[in-house]
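Colleague: Below are structures written as structure tokens.
Please treat every number below as a calculation from the coordinates, not as lab data. What you are looking at is a predicted structure, and each value in this text was computed from that prediction instead of being measured. Cβ atoms are built from the backbone, for glycine too; each structure is taken alone.
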Structure I
Amino acid sequence: MKSGSKTVVVVALLANLTIAIIKIIVAAISLSTAMLAEAVHSVADTGNQALLLLGLKRSRRPPDDRHPFGYGQEQYFWSFVVANMLFFIGAVVSVYEGIHKVLDPGPIESTGLIYAILGVSFVAESVGFSVAFREFRRTRPEGAGLLDAVHRSKDSNVIVVLFEDSAALCGLSVAFFGVLAAEMTGWWVLDGVASILIGVLLASVAMVLAWETKELLIGEAAGREQRQAIRKAVTSFPEVAALGRVLTMHMAPDQILVAMDVEFADGLESDAIEAVIARMEARIREKVPEADRIFIEARDVTEDG
């Protein structure tokens with residue numbers, strides 16, 4: 001999963017860096033606010049992908065005394081930072097520039113160049129989107145709808161890039177029709193309106209990403225299928241009399257912490273219980289490979305009631 005996630009981010013980074021440089025040049029030549037909003041958007045996306053790579057690298061550090069469960073959640077932290085940057089850099093700047101253009105409209109120069117760059121950008125963003133969507137579809141739970149799959153995904157990098165590229169494609173379309181409408185009607189204020197719409201779009205995407213990554217950052221449970229697989233693996237042992245609480249938390253996209261209370265059959269000696277627990281852990285990891293840390297406590301589960 002990590003390899004696929006890194007590929008998605010690297011492709012998006014290279015595409016956005018190239019597009020950002022071109023858009024900045026064209027925005028300066030054309031004086032189009034919508035084009036400037038798109039340039040700011042691409043610059044923000046480039047910085048965002050760099051932060052995602054930083055988070056991915058830092059999340060791979062091994063556990064130590066200060067962080068005995070490792071640094072996997074760093075990936076979620078930097079994804080949350082990216083969501084905030086998308087809002088404050090991409091959305092706010094786009095809305096500000098759009099309002100300025102609405103209040104003080106002016107003609108757009110070199111519209112043919114704008115259309116050409118928007119077309120090239122659309123193709124480049126489509127490539128990045130297809131890579132992200134392919135990785136997202138590979139890890140998508142069977143039978144899950146699109147929105148449900150996004151909510152259930154634990155790979156924040158793929159989700160961030162997928163949403164960013166979707167917003168980029170929509171933003172390019174808005175910029176194109178904004179510039180086209182302004183050129184055809186002579187109402188240059190429409191260029192500013194397009195910039196505002198791009199800002200609103202980015203703000204909406206940023207809020208969705210912030211919410212999804214926040215849920216992971218504060219400790220989201222494993223998926224329903226994984227929790228059921230863990231319960232089934234444990235209760236399949238004849239030595240288990242009852243299964244109490246099963247607590248799970250994602251420490252990283254492919255790392256799940258599992259803690260549970262198990263009541264063992266009467267008459268089992270401590271050595272036998274230890275042997276059963278070792279076999280349980282092996283079976284849980286067989287059914288749920290992401291189960292990285294497993295803690296099984298032998299106790300009377302009726303005490304919980």
Structure II
Amino acid sequence: MDFSPAVYEHAARLIQRSPWEVSRDDNLLFQAHAAAYRLYEHSPIVVGIDIYNLEAEAYGAIIEPPAGDDIPAIGKPVCQSIDDLMGLAHFDPEKAARIPMIIKAGRKLKQEFPQTDVRVPVSGLFSIASNLLGIEPLLMASVMEPERVLRALMHLSAGQVNFYRCILENGLGISLFESAAAPPLISPATFRKIALPPLVAMMNQIRKMTVDPISCIIGGDTAPLVELMMEIGTGYVICPFETDQGLFMRKIERYPEVIVRINIDPNLLIRGDMGMLYAEADRVIALSKNRANVCIGTGVVPFETDPEVILKLKQYVLAK
């Protein structure tokens with residue numbers, strides 16, 4: 001049984017820095033994720049803190065400094081309409097905003113830990129659009145003018161393909177995150193009609209560049225989406241804590257080649273009650289019975305989590 005904590009902003013805690021500081025400096029980003037890997041030996045290393053902000057910032061959105069140790073967030077959407085989305089000029093990943101810094105940190109991590117899988121976080125198209133336009137206007141447009149939203153997402157996909165090519169040319173892998181495109185935010189029917197076609201088209205382009213399996217991380221109530229997610233062509237998915245995990249795992253039985261990370265309740269990590277965490281681990285491990293391609297995950301490790309909690313949980317899971 002493998003154990004894979006999802007370490008993003010929590011990495012900053014390990015070097016006694018704020019998520020904001022680490023998210024803005026390639027040396028700090030390297031140091032934070034190197035410290036996390038030396039401690040947890042998790043794979044993959046996903047080089048990021050505020051993983052959904054990179055593309056929106058590259059398109060011109062402003063990421064405002066948060067208070068204390070909060071996660072950086074977009075202050076104001078850069079687009080006011082679907083027309084604005086369709087009119088965006090694609091960014092140059094070698095120059096735009098923090099993307100060169102993220103890739104630089106990723107290359108340093110790969111050089112330091114050549115044996116492990118180092119990946120750059122990239123956003124799915126619906127998630128990018130939600131950050132550029134705002135989630136409520138995007139949801140409204142998805143109901144009122146779905147064909148135009150679909151065209152806007154297909155427009156954004158061309159820019160993402162350029163980003164992916166840059167990542168792969170630098171010897172790094174890709175982790176795709178698309179949690180804005182899941183229930184309860186959108187229905188399975190909307191996912192099929194609007195979010196899925198550009199994801200499939202984009203994944204087809206990625207497969208022309210690499211033979212490595214691409215993870216597609218979609219959080220939320222995703223049990224109703226299992227068959228649709230398989231159409232994307234991903235080789236790695238998560239079974240989120242927020243969904244009916246039993247139903248999810250029954251549906252994914254038809255796809256034994258896909259790696260599934262089953263997440264425990266991440267809120268328990270902050271509480272640090274090991275009895276509750278061990279019971280939760282037992283519950284999740286039971287869901288993984290008879291599946292070869294499976295690991296136990298944490299969901300996103302909160303910044304303030306005590307590292308000893310993660311280490312004890314890992315030891316418990318690996319002993320099973």
Structure III
Amino acid sequence: MIVAITGATGFVGSHIADELHRRGHRVRCLLRPTSNVRWIEGKPYERHLCSFDDTDSLKLAISGSDAVVHVAGVIAARSLAEFMDGNLGVTKRMLEATAQVAGSSFVRFLHVSSMAVCGPARSLEEPLDEDSPLEPITPYGISKKAAEEAVSAMSSTLPTTIVRPPAVYGERDEATLSFFRAVAAGIVPLIGFSPKWVSLVHVRDLARGIVDALESNATVGRTYFVSSDEFYTWKQIGMCTAAIMRCRAIPVVIPHWVVLSIAAISGWIGHLRGRAPVLDFHKGRDLIQRYWICSTDRARNDFGYRQNVPLDEGIADTVEWYVSQGWIRQRR
């Protein structure tokens with residue numbers, strides 16, 4: 001298949017592109033002129049420059065492809081309007097462009113969404129599943145929910161599939177880098193005095209699950225969580241990381257009010273500088289939730305998904321890669 005993919009220069013998208021290529025698919029990367037191509041440099045992928053604000057430009061880039069994997073999106077913005085433009089707006093234009101050029105043999109429009117569309121689970125005994133109500137608690141989650149709704153609205157015109165990842169980690173990831181650096185410095189940061197449970201998927205498992213969903217006939221018109229089969233606490237993750245790094249790390253609790261205060265100040269500074277803050281009050285609310293957990297039962301039943309990368313192996317590979325890149329230093 002010729003698979004057109006957005007976001008191929010990013011953390012998750014670059015691993016999906018690699019998995020597609022590993023399985024023999026022809027990878028076509030839809031790129032902005034300003035895209036940093038470091039993760040696809042030297043790889044045999046097609047590169048099509050286009051404007052994500054222009055449907056005609058997207059049509060030219062998508063034309064002739066057998067499938068589209070839409071990964072690109074906005075994870076930091078100054079307002080709900082910016083989130084909506086970057087997540088809903090771009091998704092709608094991708095759908096419109098694909099619908100106009102897709103032939104009768106077109107296989108799939110696969111949209112990579114987020115667990116954030118649902119909001120947190122209510123308890124450890126009630127992980128989110130694909131039938132859970134969509135109750136996002138952040139502007140990011142609201143915009144991703146709207147993008148999912150746009151994909152679902154086109155399902156009578158295009159064969160579509162939606163995949164919702166939870167928190168993702170692994171090689172090339174910068175989002176969780178600060179956590180690994182803190183552990184390397186001897187601190188396991190814990191938010192609040194109650195345990196925080198998370199589904200946490202290694203990027204190789206996520207990329208494999210996404211391509212499995214793309215290739216399966218059973219997934220048309222369906223939505224899936226592709227995640228770890230296990231749930232973890234951040235203390236468990238931190239102590240596992242410390243053991244792999246062979247360093248002594250002390251759990252340090254950061255009260256919720258401190259997290260929210262820092263997040264609010266960070267967001268305020270970002271707005272003053274005219275920059276999209278990675279951490280703001282909404283992200284702070286996200287961080288203090290107790291249960292960001294989901295079930296992978298539907299993915300297991302429909303296309304045989306299983307978690308292949310256990311936590312210790314995934315962390316070891318991630319740490320080794322960070323060290324090789326000079327992103328973290330292990331204490332001797």
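Colleague: If we compute FRET efficiency 1/(1 + (r/R0)^6) of positions 22 and 222 (r between Cβ atoms, R0 = 25 Å, to 0.05) for structures I, II, III, which one ends up with the highest value?
Modeller: III
Colleague: One of I, II, III was used to calculate Cα extents along the principal axes in Å, giving 58, 41, 38; which?
Modeller: III
Colleague: Also, quick follow-up: Which of the displayed structures (I, II, III) returns the greatest value of distance in nm of label points 7 Å out along Cα→Cβ at positions 182 and 246 on calculation?
Modeller: Ranking I, II, III on distance in nm of label points 7 Å out along Cα→Cβ at positions 182 and 246, first place is I.
Colleague: Something else now. Compute mean count of other Cβ atoms within 10 Å over residues 110-117 for each of I, II, III and report the one that scores greatest.
Modeller: III
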